[in-house]
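Quick heads-up: structures coming right below.
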Structure P
């Protein structure tokens, strides 16, 4: 399985609802991920462009895309960003493969 980072920004309506009824959304996210064959690694609130950061283990890119679409379709999220993550070993292997590629940049 692959690991993905999801960053999501709530709508102002969602923030208004959460301000009136504060809630931990971890279990809702865990249930969503389990339903698509994945696993929640961690769930964080954040400052900046995105309000929530989720690390998840999912079977493949299709499951990651379906997760992002389902969350966006719910109406409480105004933006979602999905980033596939590589382990350090996968990153080193990618570097190794890149060193073997025959590529000529534009000149």
Structure Q
């Protein structure tokens, strides 16, 4: 598991959908640690091109255009992240970093 990997999660805790795709946003040292959870951002099929959203699509393993929502971060157990979908390119990781900074008010 790496930062920027996308996983499809079955019945996420607070989500009405049966499945939702999430991108791992935790720093790699946490991902590699014994902690049982990582921080993830959900992926939605609808987006509004907000500064806190990152558009992704087929190149990242999705079936259609989608948006990572950095305003909706959640903690997910590593054991739930088993259905690998794809990963973000270095360019998309840069966009994710920028969107996370804006969402968290870091500059």
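Below are the figures for this structure:
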quantity	calculated
Source structure (of P, Q) for Rg and Dmax of the Cα atoms in Å, computed value 12.7, 36	Q
Kirkwood radius over Cα pairs in Å, for residues 11-66 alone - structure with the largest value, from P, Q	Q
Mean count of other Cβ atoms within 10 Å over residues 35-42 derived as 19.2 - corresponding label from P, Q	Q
For -13000 (helix-only ellipticity at 222 nm (-39500 (n - 2.57) for each DSSP H run of 4 or more, over all residues; to 500), calculated) the corresponding structure among P, Q	P
Which of P, Q leads on relative contact order in percent (Cα under 8 Å, 6 or more apart), largest value	P
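Each reported figure results from applying straightforward, stated rules to the coordinates on display, with no laboratory input. Keep in mind that what you see is a predicted model, and the values were worked out from it rather than measured. Cβ atoms are built from the backbone, for glycine too; each structure is taken alone.
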